[in-house]
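Colleague: What follows is a set of structures to go through.
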Structure P
Amino acid sequence: MNLNFRRRAMVLSCSFLAFGFSQAAMAADDAGSVFEDDTITVTATRAPVAIEDAPATVTVIDQERIADELATDVRDIIRFEPGITVRRAPARFGAALGTTGRAGNEDFNIRGIGGNRVLIQVDGIRSPQGFSFGAQNVGRGNATDVGLIKSVEILRGPASALYGSDGLSGVVSFTTSDPVDLINEGNSFGGFARALYSSADQEFSETIALAGQTGNFSAMLAYSRRDFEELDNKGTVGGEGVNRSTPNPQDGASNAFLGKLVWENDNHKVRLTGEYLEREVFSDILSGRGPVFLSFGPPSNPAIPPTPSWIVDSLTANDETERARASIDYTYDAGEESGGIIDYAHLAAYWQDGKDSQFADEDRSPTGATPRPDRERLNTFNNTVYGAVADFRSTFNTGAVKHTLTFGGDVSKTEQDGLRDGVEPPFGEVFPSRAFPSTDFTLGGLYLGDAIEFGEGIVTLYPAVRFDFYDLNPTRNDPLLPTFTPSGQNGSKFSPKMGAVVKLGDVRLFGNYAQGFRAPTPSQVNNFFENLAFGYTSAPNPDLTPETSASFEAGIRYVADGISLGLIGFYADYDDFISQEQVGGSFRPGDPAVFQFVNIVDVKVKGFEAQASYEADNGFRARFAIAFADGETGRPGEPDQSLSTIDPLNAILGVGYRDPDGGFGGELIVSYNARKEANETIGVCADACFRPQESAMIDATAFYRVTDNVKIRAGIFNITDKKYSLWSDVRGLRENAPLNVAGLPTQPPFDAFTQPGRNASVSISLSF
């Protein structure tokens, strides 16, 4: 991003916030205390703390906001959160090559770093990792049904000091409801039902939850069903072949169940939880039909039309995701005034099973004497996890200093495997096979943290440290990898963290330093694949080391009555990033190219975020947020390059009204996305990258409470029907991609990556 634009963005944010700070006292006189921000976060410190007093940047999104914004998936949840994205490309993948859009909602990206470098957990249990190899791409954005979520906490920045491996750039914590959340005080039964329709993908969803309690026992059962089609876009070219820009037809459905049985007596609670989700998507890849040419550049004789290698008559896919979880946990919560050594204890044991299956069927016709049989591909990725968690808190005083000590640990063992199977493997390969051997992957750690409050509560320090260990134990003598001898690996890491908060009346000054780390995955350490006939192979790397990070963050907040202002600056240095590189060879059968996962990339990310909101007791409300980041990667012996996963500056501005009695309300929201600067894409593409134009979308949402128990919500998104696309979805596309010998494009048209035009959503909720 050029310097002038950066300065304008920074000046705009600072001016906006400076005006807000200067007007805060005057505006507070007009705002009632009913709007004072009492949101609590646990993710930031592993102990409850008011969000304005947290030593880090945390976003808390509750189920009411999820419903009011008519979110249907995790991408919708964060659409009004600058600095956080979920990549979703159109379904344009192939049977044997290409993964564009195969993962659906791929993963969270926080401040430019995403994938398995962001820890995702549900009720404190980490979600299975994502995986990509060949024509397979398994994301993590489809394994959680938002209809069963009570709240989402998003911690920005390294979190390994409290959560261990994978918390390299942040944490996304989903929390599901307990039975008491659905039952009003004094009642023994409660629940809700909700139906929603979204025109963006023709989705119909229905959710119902029932809860009851008697004596010390309570129980609940919730079910969510979704039926949907392909996500719409602004493409105009239909038909078959690579020039198609309208979405490929898709037909999907998901079912999610959540059940809980709880016993509670005074300070003690025992909870049994069962959760199950299945999701299936059928895709008809019309853009993949037609002639296939295996060579590029102009034909040797323009007068003679080139002959395709074969014709694709049909390309369909059926992808399935399944996740099951069972857990038991015990909680003791006596409060800070209990007088005992332990105020809080939480013990949990769990089992989790995640299965991903991606099947493709390609019907082909030959164009010459060479037979071209039909092809099938079946790729699987499975994770069975057993784990345990222990968390404790103790509050005590040493003179005038108050301590809130948090300590505990967790351990998990993942049985991870994948399979590559199908019909008609490429020449030089055999089916079935694996990209890596079945592996037992153990992660564990112990942490210790403290909240040290002194100066009559003005200053609070948050030191923390965690010791982590990991162990990779692959299966030897795998019959599907007869020529490969895998290597085990283990290691450990200390991750410190220090945070501080200074309270100056209604102003908070805060800062933190944190280190993070991510252990290598089984598929990186023991990745193995070879096709010597075509001159390439993938080699394991038993010397792979963990990725690490160190980050600094500082900011200022003002929170009083209905006003909230904040400005944050951050800098993060990531070392030993793991990347698959060509480390040797020349793509000849006698000298095959060798690809290997190696620690080669250093990454630096810096930026700022600002937010402001105002809620008056008369119902008027407004919010503003902006995020900017800049990043670069460094490789030994090469000039620094831009970090492609950094999104350009984006901001939101919302103005709305909410009846103080909760009867009705609405909001008008403008979302702005800047264009990626050309000098920030150097090295990302083979030549110039395609960079979407800047865009500003207008959305509107509203609700009306028909009765105390019935609520209707509606929303219109992209009101102006603007054609736009997002950098997070298009990164890697070239501005001028080469044509093949037949003069056809070698990458999808840009319009295929556009977002839906004007679309609407409506829902009705019944609580009882």
Structure Q
Amino acid sequence: MFSQSRFLLLLLLFYVSDCVQQEGRRFDASLLEQDSNYEIYHSYRNAASLYWNPQTLEYIIIRDGQVWLEGGPFFIHFNYTFYSSAPEQESLKMLPLQLIDQYQSNGTDTFFGPFLKLSLRWSSTLSPYYFIWETSFKIFQEQSIILFEQYFPIDLFGVELGNKRDTFKHVSSAFPRFKVSLNDSDNYLIDTLGHFTFLDTWDLNMRGVGLKNVFTGGLYSGNPLLLYNLQQLDQSIVLSSLNNFMSNFQTRSPSLQYHFACGLQGRVRQVEQSFSLATLLLISQPNEGINRIMNKWGKYMLQYYGKQHVKDEGNHQNDFFMSKLGYYTDTGSYYWYNTEPDLNYEETFIKLKQYHVAQQIPIQYYELDSYWYYKENNYTGEHGGILWYEPRPDVFPSGIEQLRMNTLQTPLIVHHKYYSYDNLYQIFYRFLNGSDYKVSLPLDQTFFNKILSQIKQWGVEIMIQDWLSSIYEDMPEASWDTYTAREYHLHLAGGAKQAGIKLLYCMPLIPDIMETLENSQVKYIRISNDYSTDINQWDIGRASIVTWALGIIPFKDTFWTMSMQPQSPYGKFIEPNVELNALIALMSLGGVAISDKIGNTNSTVVNRLCRSDGVLFRPRKPATSMDSTFFGVGGPDGELWHTYGSDLQQTYFVEYVMATNLTQSYEFAWNELLNTVDEDTPRRTISDVYIVFSLNNLTDYYWITSTNPFTFLIPSCPQNLTTYYSPFHLFVFVPAQKESKWILFGELAKQLPITQQRFSSVQFSSRPADSLQVDVIGIDGEEVLVTVGFSSQVLGRIDIITVQCSFRTMQPTTIMTMSCNVSNGCQCQ
């Protein structure tokens, strides 16, 4: 067996130090077309070109007349031996990998259309008469895509490069492989390109320049990786795995001179015959900035796997996790492994529910965290795997089903994690026990069916699959083959689908996020760190780009509505950003779930988020970082996010821009909104004229137009580095109408003043008289103040009017009509 120590010894014996690393020659793109040794393959619309030299076995990717990616040697490791197509260029001693066949073919892919395929068959020196590995380039004629494929025609053994966690930074096969400088020099264009990708565990910054010293890959980095021109954001490429996500990694492999390499993760011991890996390279077209190219990537990935985006599911806006206010008891919440004095959890929940009802805090679901089930060694704290997935009688004496039916009377969300090595289910079902005695994986689909059907009977609608990182981090056996970890996800999907339960992934690693493409039941991902342990865990604007592209709703975790909670289990922790956390939770489309102590919920904060029935005022999509935040120079120095809202009929769209942690003021221009155009919402267009205002001060408004170069200044709002308080600005862009001089500003008492949950339809008219008609949705007892404006001319003074709509009805919801015209003013009836 190839040991970790042997691998490290090879590194010591053969690794060439940084100062003498072979960087290879730089290619001049302008001379390559004159080099007859190169075969040239152009992608759709010549967005990028593949240059292949069959004599030197070198390949290059060119876009915009520049060498964006310079291929490194082909590499594979098996029989505990390293093989390379260019051993002389490697820093480890390797045997030659022989190219024994090259051929071209044409075909049509079901999803991506017609392609030209260049296939290369390789043999090791030990097997010269048949190929052990095939690599191929697929260049598509109708999509700006190049696929890099690896195919294994025979079983390969001795593939692994070690068994420690760091081995995930290595790959046992590398194709594609692109050269990256190791030292301080910038030898390749990739060293100067901007990148957008995950860089570390639940990293939320996700951006930088070049891959040197910041990108390691493996479990925690990459996939997808976006590389882009820092001055021209619509010049970019996206690289991502296309299949076998739990084994198909992106790394900067230490054994390959820290080149960027895509391939088989380094802990796999055996590759079975006919196994394959595919890496997708997507090239942007003009006007496809960061958000648009990532959405396009996600659309292709979803199409390939036949998975529906959550936004395309029928009635998804009425999903209770998306649409209603909830209460959480996970990490960061007041009642996480903490009850009211001298009470068990059941008694605490009874008091909690009574408090919410008495104070008219309209909680519509509750989450039960990991405190309720049995863990290994009868441990009652956070750690330890599941011993027995049943409610403990000292926690819920009446059981979870009775708690829901008799007390909470709402849907439930429950926690689930990995199983302990001594779990009691092993008597009846097959489990794979980890050699580290931490994690045990169930192997039978029937087990997942049983567990998920059981909790469905209790009234559970969503199951949190937490501690996903432990499958690879704490169980070596899960990474020894290409199927065990993947099958865990597929079994979860099968059990959840059969039971009618949705899944929320928590603590995922990069492969887990990508694997959601094969799991139709994963609707949500918590993409932040735990609440309270990380003050800036709200900063999910960039991560939300990735999850939303994959068709999944991002979740930022719970939050407090008061900065301090008496007798908090977190000591003297003070939440400096109550309003910011509330706003971001609302704008994320993920759960808006408070977690205060009984008697310590700020109703003002809650009431700004939802109607009196708990229905949240939501945008149409999650807020994401704007393209301008990715500029190398000239963009905002801080956070600038965007989303949009509309009425229910989608006839009136408004734009929301949030700024926080700006160290300098920033001039915002109209054309930045063009980069937010969403092809999936054809009714939404960017207006030529907007009135821009801050919720904090409506009278200080701005006109901003497509023809006038006028910009408005977003004031600086730097974070206090002592208290971590992050001041923020929320700007609302309401469109001026060509057919009317009336302007709808919305319900300014709410965090998002114009949403489909408050306004059913908005109609402007110029005939027979200039008028505005708005259908307002309300609940019995609500007093809704709607603000409108009237301006006799564009760029002129606006007269502001507030109209009260008083709802008095016994119906769950009703609609009142607010009408405004020049003759009679405004009224609501």
Structure R
Amino acid sequence: MKFNIDDLPVVFPYDRIYPEQWEYMCDLKRTLDASGHCVLEMPSGTGKTVSLLSLIVSYQQFYPTKRKLIYCSRTVPEIEKALAELKRLMAYRIEHAETEEEKENERNFTGLGLTSRKNLCLHPEVSKEKKGRVVDARCRDLTSAAACEKGRANPGSVPLCDWHEGLNELEPGTQLGRGIWTLSDVEQHGREKGLCPYFAIRRMMPFVNVVIYSFHYLLDPKVAEQVSKELSKDSIVVFDEAHNIDNVCIESLSIDLTRPMLDSAARSVSRLGEKIEEIKVTDASKLQDEYAKLVEGLQEADAARDEDAFMSNPVLPDDLLKEAIPGNIRKAEHFVAFLKRFVEYLKTRMRVLHVVAETPLSFLQHLKDITFIERRPLKFCAERLQSLVRTLSLTQLDEYYALQKVASFATLVATYEKVGFLLILEPFETESSTVPNPIFHFTCLDPSLAIKPVFERFSSVVITSGTISPLDMYPKMLQFTPVVQETYAMTLSRNSFLPLIITRGSDQVAISSRFEVRNDPAVVRNFGSILIEYSKIVPDGIVAFFPSYLYMESIVAAWNDMGILNEVWKHKLIFVETPDANETSIALENYRRACDNGRGAILLSVARGKVSEGIDFDHNYGRAVIMFGVPYQYTESRILKARLEYLRDAYRIRESEFLGFDAMRNAAQCVGRVLRGKTDWGLMVFADKRFARSDKRAKLPRWINQYITDTAANLSTDMALVLSKLFMRTISQSSTENQTGISLWTLEDVLKAQEKRKASEIDMGMQAERDEEMDEDEYGDGGLPDEILAEMEVDP
């Protein structure tokens, strides 16, 4: 389908379009035209990805500036899904291009996805490693500049990666051909040609039109500095599934240190000292050269650093790169002594047996009083360590991981000594523990600090998701001004999902996961009877969500004692999500198998867990989602308390407002798993009396809220079952209503909508003109008419 939005010809790869997709594209175009930022909430399963890509690719191809698209998603399956969608779109554009020149232009369009070395490595030995950190370290050993130089000068002296070496024979920008490459395509190409997929993608990044990768590659300064510094300022940035973007920002600038980490860091410092002594004997000039470069400043020390550094990196601001390294850490042996002192100081701090919370400023003052370590050398700690690692040509860098963490910790504390950060030392894991297991949290309280450089650098940033209500919370937390802020209703020819709020059991006892009543036997029994009754009437799969792992364990144990699980097993199998990713994958696989073979299954999961985020339960895999309780965060967490206090003081966001917002976005994310398209159907059951309150319902996305009727907002279990049966009986009949023109538009409907929009814009313009004329008639130049003024008596 081809249609115009204003002057922009848009190619959409299907012959029908949803009305909300068209509205979404219009708002997206407005944002790009204004070179501004936007927050858009689009219902789950209504083709958000294809709408985004269709509009932005049409924009890139039509306007001569050729702005690059940086599309950020959360998980590898989502990245692969977006690449597959882009591949389909470009195949459609090539097929429907009118002239040979247009066809050639479409064929030259290139798109790539990037993920970690662990997911792309083809090296027979390195790829066997389980941990990403170890894969990265082994890969660096085989591909670092020092290893390559030595290996090429003297073949066989050091092991090199043949896959990586194969890339060096190719010209920049020719590592992969033109077109769209999914991650599996690049891997396949690498196997056939003997090339490293990871480095092929990295080297192609400056030459492509679309890059799809994880949030961390743009938000985490330590990664962004390496991966994203080449990206131009006029790029279009999209954060898809961005409902938790504030948490990603906070994680990227927070560090936790434990006692074993500090022990490991101390051992690494000793190893560094030994290496320096060795190199003094064998190649002292190396250390001399490094010293001379460090006097010049870091920019000189690392010639590989681009002049237009990626962005004002929160870990190492631009102006620091031009400064000389402080004299007391310039010499390698002085720097090692400095690190040793800092690690010992952190160890002594961890010996306390009471909780300590302090600002970075107070920490730095105490550090200076005790060890005489100044703030300035601390700020350069991470960069100085990198320089030393390069100079010493160290291998097996995963062994230095703890030391890298300590150096990053030092740099962050010294860089952000003002506001938005807190240091919390917790000596015990839980309140009741008696054996100390101290953790030093350097925690970021302000999510806007990590994303601020992105908003400052890139002209258009799009934040979008299916569950991002209430919209005004994100501009407040992330400190930006959107030009468009919109949520879209879901157009359906008949209701394909039914949201129900169960406030009490069949025995009329109110149900809730509130702390005071959560373990009340009557509440636990009523939760169990909801599960039993729904397991009897719902076909195939049911997904149940709990606020936390701890609560799920206690409820399941109680259900087992009450015989509720035995009753459920008569109708469906039960699978449970655990914190272990491998166990959860096996449970998911068997759950799907049980849904496919007709036995039916229930998956017990946790809000904010793996299942609630990136896994779709389309069609028979999720015919009902039950949300047991409101998924509030654990409010006794000291880090959360500090963050709430900061949001209240800095941005006037009340604690209850933020906690309610966070709980409802997670609840919406959980129940949204049931609906993955307009042909899908399912039940959304909110089992907690607090969901019936208007302040909670107002925080649900518009597309869910519009279908919660007054009758369905305060139900007992038996009433909910009656409505559920009626809904399933109705939805099971084949639809007689024609969706075309209502929830599906043809090109003709799009043209009609455009005419309607133009007419309403003209009317609004005329109304504005009339208002202006009336104002002028009444007051002329904005005051009273002259004849009235002349008649008025004015006191001298």
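The numbers here are math on the coordinates, done by the rules we state, and not lab data. Computed from a predicted structure; not experimentally measured. Cβ atoms are built from the backbone, for glycine too; each structure is taken alone.
Colleague: From which structure (P, Q, R) was relative contact order in percent (Cα under 8 Å, 6 or more apart) calculated, if the value obtained is 13?
Modeller: Values: P: 13; Q: 8; R: 16.
Source structure: P.
Colleague: Looking at structures P, Q, R, which one was helix-only ellipticity at 222 nm (-39500 (n - 2.57) for each DSSP H run of 4 or more, over all residues; to 500) calculated from, given that it came out as -1500?
Modeller: Computing helix-only ellipticity at 222 nm (-39500 (n - 2.57) for each DSSP H run of 4 or more, over all residues; to 500) on every structure in P, Q, R gives -1500 only for P.
Colleague: Given a value of 36.8 for mean projected area of the Cα convex hull in nm², point me to the structure among P, Q, R it was derived from.
Modeller: Source structure: Q.
Colleague: One of P, Q, R was used to calculate semi-axes √(5λ) of the Cα gyration tensor in Å, for residues 390-637 alone, giving 48, 23, 17; which?
Modeller: Answer for the origin of the read-out: P.
Colleague: When distance in nm of label points 7 Å out along Cα→Cβ at positions 70 and 574 is calculated for each of the structures P, Q, R, which structure yields the highest value?
Modeller: Largest value of distance in nm of label points 7 Å out along Cα→Cβ at positions 70 and 574: Q.
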